[in-house]
Structure 1
Amino acid sequence: MPTRRRDFRRPLGKRRYRKLFVIATEGVKTEPQYFAIFNDRDSVVHVKCLRSKHHSPTQVLKRMEDRLGEEALKKSDEAWLVVDKDQWKDEELKQLHKWSQGADNYGFALSNPRFEYWLLLHFEDGTQIGSSRECATRLKRHLPDYDKNIDIRKITPDMIQDAVRRARVRDNPPCADWPRKFGSTTVYKLVENILNST
C-alpha cells in the first residue's frame, strides 16, 4: 500500500505546493532541465522529474510505477510519462498509453521524432522536418550551445505559450494515443496542465 505523500512544509508567508506533477522521462538531462522551468520558488506547482540511466519506454513506465508504489498521489496531482518516438516500436508505446488510461490524473506525452522537436517549437513552427538530425540542426540555429543541456534562461513564458499553440496546431485532429506523424508532439498537453495549475 502506498504511503501518503509528505506535506511540503514552507516557512510562514510562503505558499504551500497545491499540486504535484510527477514526470518520468526518457532523457536524463534535457527533459528534467526543461521542466525545472516550472519550479519557481513562489509557485503553487511542484514538478518532480524521475531520472534513470535506463532509457527504454518500459523502463520509464517501471520508474513511474515504482515511485507511485512508494508515494501516493493526491487526486489533484498528476503523473506523466514523457518519451520520444525514436526507434521505439508501437508495442512498447502501447504499454505506456494503456497505463495512462488507468486514472484521470495519469498522462502520456510523446514527441515524434524526439523531445528536441518540442524545444524547436519554442522558436519556430517546426514544419518540413525530414529527420531527427534535421530537427537537432534547426534547434541549434536558435540554441547554438545546445548539447542535451538547456540554458533555461533562454526560454521565456511567451515562448512556452508559442510552443503550446504551435504543437496544438500540428496535433490536428488531436491524436487518440500518441503522435505517429513525424514532426508532432503531445508534450503541450502536459505543459498546458502545468500552466493552468499555476
Structure 2
Amino acid sequence: MSSGLLQRILVVAATDRELAGGGAWMTLCCGVGPVDAAIHTALALERHHPRAVVHVGIAGARRATGLVPPQLVVGTESVYCDLTVPERFAPHRLAADGRLLEAACRALPAAARRAIATSGAVGRTSGCEVEAMEGFAVLRACALAGVPAIEVRAISNEIEQSDRAVWQFDEAFAAIVAATPILVEELAACVN
C-alpha cells in the first residue's frame, strides 16, 4: 500500500498509549472524554481533510458478554448514554460507515462486532455490552463533517469490576496498537 493512500486516514485515540503511529498515517490524540474528543476531532477534520477516520482505544465489556481482555471489538454503532433528551433534539446513536465496517471486519476477522456505548463516567452506560468514553463524540464530529468513521476497541476490563488494579491496560494497549496498522491498510484500500 502506498504511503499516499495511508496518509488519507486519520487515526484518533484518547491517549498516546492507544495511538500507533510511525508517520504512515495521520494521528490525533483527542483527549479523554466526549467533550475534548469532539472538539479536537472537529478541529483535526477541518485542518487535515481525511478521507476516513478510525477511532481506536480501550474499552470495558459487561461480564455477561464473554468478551475478555484483550479481545478486539469493531463498533457497529456508537450510542451516547449521557444524553437523555428526545432523539429529535439530538442523536443518541450513530451507525458505523458501512464500507469501513466491512473493511474493519476483513482486517480483524476475529474481532467481535458490537455497539459501543459512550459515557463521560466509567460504568455509567446502559443498554450496551461495551463501554468507552469518546467514540460517539468522534463519530458525531465526523458525521457533521461528512467524513466516514468507525470505532475499534480492545477490551481492558469488565465494566462491573471497580478495582482498576485488576484491569488489563497493558494487554489492551498492546492489542489495539498492534491491530492499527492492519486496520488502516484495509480502510485506506476501501476509501481510495
Structure 3
Amino acid sequence: MMARKIGMTQIFEDDGRVIPVTVLEAGPVTVVQKKTMEKDGCDQVQVGYEAIEERKVNRPMKGHFREQAPTRFLREFKVEDISQVEVGQSYGVELFSEGEMVKVSGTSKGKGFTGVMKRHGFGGQPASHGHRGHRGTGSIGQCATPSRVFKGKKMHGQHGNKKVTTKGLQIVKILSEQKLVLIKGAVPGANGGLVTLHKNAR
C-alpha cells in the first residue's frame, strides 16, 4: 500500500496511557498492470496512487493508462496468488487491521553535505586551545602500503535523502472513512512525503 505521511500526534488509551502515532493517508491504489511468471518472469502487480489530470500525462503514459485513470505514482509489489488480482481493481485501508505489524519504507530527510561528526556520530578531536583538528575527519589511511583509502571508509558527504525501512511498527487505529492509518512510533521521511506500507513486518 502507498500512503502520504501527514504528521505525528498522540492518542490516549482507556487507562490514560499516551501513545505517539504517525498519521498516514493510505490509498486507494489501483492495479494498472499485472505481470505473470509466464509472460514477464515474475508474479507482480503494478499499482498507481494519487490521481493526476490527463493533460499532465505524456503520450506513452496515456497508452499505459488506457484502461483506467492516470496516476502520479507507480509502484510494483510481489503477490502470492496473481490469479486473484485483475487490472482496474482498487485497494484501500481495508487491507490492514488494527494491531497488525507492518514495515514502512520512505525517503529520509535530506541534510545536505555534512561532516563525520553529524553524519556518522564521530566523537571529534580535542577541542582545547591550540589543537588544529576539532571537528575534522582525522587519519583516513596508511602510508606507502596500501597507498590508498579503503572503500567504504566513513567520511564526510551527502547525508540523508535515502530509502529507509523501519520494521516492526504496529497499527494502532484505522479510520476507514478518512482513509487514515495511525501507526505507533515514527515513520521515515518528512511530512507530506510518499511512503510504502508492507504487511510482512519481518
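Read the figures in this text as sums done on the coordinates, not as results from a lab. Quick caveat: nothing in here was measured; it's all calculated off a predicted structure. Cβ atoms are built from the backbone, for glycine too; each structure is taken alone.
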Hey, mean count of other Cβ atoms within 10 Å over residues 129-136 derived from one of 1, 2, 3 reads 9.5; which structure? 3
Structures 1, 2, 3 compared on distance in nm of label points 7 Å out along Cα→Cβ at positions 49 and 73: the greatest is 2
Assuming -0.63, -0.80, -1.00 is log10 I(q)/I(0) by the Debye sum over Cα atoms at q = 0.10, 0.12, 0.15 Å⁻¹ as calculated from a single structure, say which of 1, 2, 3 it is. 3
For structures 1, 2, 3, calculate distance in nm of label points 7 Å out along Cα→Cβ at positions 137 and 177 and state which one comes out highest. 3
